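Below, each structure is written out as structure tokens.
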Structure 1
Amino acid sequence: MTILSRDLLATRLKTVAETGGLHVVTAAPDRLTAERETSLGRWFLGGRKAVYRASCDLDEAAHDVRFREATTESSWGIPPPSLSVETTAQHGTRTTQSTTVRTADGGGAFNIGEFRQAVEAAAGEAGWQFHLEAGRRP
């Protein structure tokens, strides 16, 4: 198996992030930070949003990808009346969550774990080891 260099893996991870709809905030050779902001509903009295953040630290000497992710929900004013449906699955320290919110303006949806799975697959294809740093903020 051919092991990709850090720079090639960083380029591949940046492409994976952009393909997944994330905005790449930091793209240093040894670190990638990306985020996605999703509106979960708004009206004239206020609104609600979710921000997903993820980071990958690349250790070329050990060929390790250390991954962190977190989601923050916030609201302002009086959020619109809404109906939320959440689906959560956990396998060890790996949690995936899908949230869909319906409001009068349509609402929104976000997934936790989708980008992590894509990064894990890209790291494995590149010959690198993937490590999830659960409980740590990106």
Structure 2
Amino acid sequence: MIDSGFLKRVYRTSVFVWLFALLLCSVFMTLSGAIGISVGFIISFSSLVLLERLVTMLMVPEWTSETKRVLRKLVILAVIKYGVIALTLWLVLKTAWVNPIGLAIGLGLPMAVISLKALGIALTFGPELDRRS
């Protein structure tokens, strides 16, 4: 089921999938492909972690001055994050030392893990959930 530990399991599985992709990349691609997968994975993985932190920090029963201060920090951090992502992608594609296909694969790894885990849960628990209703 999707519970409080779901994202922790996604993080762990994503790292294993990334390492496996690097292993495959060492066999079938060049070093630039491995760098592309790594850069894309780091960007996507850090965005996912930051999004999780944002949601958990904003899940408070009432808005206080502390909540507003944290929200301001998170908005500033999000703007900086997207600036860093844009700058990184520009540098990576401008210098051409990273394979764009590897970068695209790396960017999609954590999202693919989330989708496949959710699909597995739906296929496993789907009939059970239908019986309850």
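Taken together, the values in this text are just the output of simple stated rules run on the coordinates, not laboratory data. None of these values were measured; they are calculated from a predicted model. Cβ atoms are built from the backbone, for glycine too; each structure is taken alone.
Suppose you compute mean projected area of the Cα convex hull in nm², for residues 38-101 alone for every structure in 1, 2: which one lands on 4.6?
It must be structure 2, since only it matches.
Please compute distance in nm of label points 7 Å out along Cα→Cβ at positions 6 and 118 for structures 1, 2 and give me the label with the greatest value.
Going through 1, 2 one by one, distance in nm of label points 7 Å out along Cα→Cβ at positions 6 and 118 peaks for structure 1.
Determine which structure produced the value -6000 for helix-only ellipticity at 222 nm (-39500 (n - 2.57) for each DSSP H run of 4 or more, over all residues; to 500), calculated from the coordinates; the candidates are 1, 2.
1
Starting from the value 121: which structure in 1, 2 was volume of the Cα convex hull per residue in Å³ calculated from?
So the calculation was done on 2.
To which of 1, 2 does the computed value 14.4 (mean count of other Cβ atoms within 10 Å over residues 46-53) belong?
Here the read-out was taken from 2.
Out of 1, 2, choose the structure whose coordinates give relative contact order in percent (Cα under 8 Å, 6 or more apart) equal to 46 when calculated.
2
Of the structures labelled 1, 2, one was used to calculate distance in nm of label points 7 Å out along Cα→Cβ at positions 62 and 78, giving 5.2. Name it.
Only one of 1, 2 returns 5.2 for distance in nm of label points 7 Å out along Cα→Cβ at positions 62 and 78, namely 1.
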